[in-house]
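Take a look at these structures.
Read-outs throughout are calculated quantities, based only on the coordinates presented, and are distinct from any laboratory measurement. Everything quoted here is computed from the prediction, not taken from an experiment. Cβ atoms are built from the backbone, for glycine too; each structure is taken alone.
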Structure I
Amino acid sequence: MKRQIELNKNKIDYTLRINKQVKGIKFAIYNNGELVITTPRPLRDSLLEKLIVGQADWIIKKISHFKSQVQPAMLRDNKNDYKNYKQAALILAQTRLEYFNQIYGFKYNRISIRNQKTRWGSCSRKGNLNFNYKIALLPKQLADYIIVHELCHLKEFNHSPKFWNLVARMYPNYLSARKELRKIGRYNLV
């Protein structure tokens, strides 16, 4: 549900979400400056407003930070981009997985391309690999890093030293790739 509040003479738009699985109240600000508040149950407006005002300095600082960043066109949320690049991302993921897996020899199941707000990729315990369609818009070396990262989770389902050693076998400069991805946007790898 879209709402608006005034904080320190700034009108702030936010989205309120109710999710019974969330413990407590979550404040999130995405790289496009969007504020999302998630609660486990509906709250009285007066209580919600008091909670937001209590976080006003943090909210304004984070929104200002993200809005001051030059957002690459590739990170703007656009459903048409998802439709246009989904197939290219799938072909990229399939071909690069095939290439890298000649070295690793891991078994994976399904490959999915999604339109995610906060993740570049993920790996499930069932061996399914998921990638953000925006990998098709990244420089090749960064897309490769994301693909190698998720592929290595098939063997090490964590971020332990063993995991990073696996990544380094095919992508020794993974630290610089991680740093570059952070500059591009607020996306995670899991």
Structure II
Amino acid sequence: MKQSFSFEQGSIRLRAPEPHDIDLLYNWENDPGIWRFSNTLLPFSRHKIEEFVLNSGTDIFQTKQARWMIEFEDGTDTGTIGSIDLFDYDPIHKRAGVGILIRDKAMRNKGYAGTALKILIDYSLNILSLHQLYCNISSDNKASLALFKKYGFEISGTRKDWLFYNEEWMDEYFLQLILK
């Protein structure tokens, strides 16, 4: 029997993207400073972002992806601080990739990404009945490596000289979390 599930834990809540998020997502997705983490090379049009948001309620079985906005609320402060995604959802093999962004640097290293990840893990296990989650993290992204390892992800592979950034080659780690 499946456990109860909530998109809220402590001061963090995950919610579907809304039309008022379009400008925020447009700015985030078009920031070249974070492109290397998502393997993005070109900016997104506002129209594409708008289509994505307006279709975000579409069934994960159709789109093979889902995004949630990460909201923070502590009684005195409220705001959208990031997003968390499931992508490459595969219902046959019961797996999906995970991506997470806490956009405001002042909100990082406070446990909010971990709380969002914990909620997503619970959703993946108890609602989608997934067997595993995975992610790809560059070897220099120590904060992301620490975050995912803290929640049980293990490095199961290394792609040598996989990423080229700032005129240097770096490895990319493949991490997996076996849920059940």
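If distance in nm of label points 7 Å out along Cα→Cβ at positions 147 and 171 computes to 1.1, which of I, II did it come from? Going label by label, the one that fits is I. If Cα Rg over 2.2 N^0.38 Å is computed to be 1.18, which of I, II is the source? The correct label is I. One of I, II was used to compute mean count of other Cβ atoms within 10 Å over residues 11-18, and the answer was 14.2. Which one was it? This figure was derived from I.
If we compute percent of Cα pairs over 12 Å apart, for residues 107-154 alone for structures I, II, which one ends up with the highest value?
II
Of the structures labelled I, II, which one yields -8000 when helix-only ellipticity at 222 nm (-39500 (n - 2.57) for each DSSP H run of 4 or more, over all residues; to 500) is computed from its coordinates? Answer for the origin of the read-out: II. A value of -0.32, -1.30 for log10 I(q)/I(0) by the Debye sum over Cα atoms at q = 0.11, 0.28 Å⁻¹, for residues 51-122 alone, calculated from one of I, II, originates in structure II.
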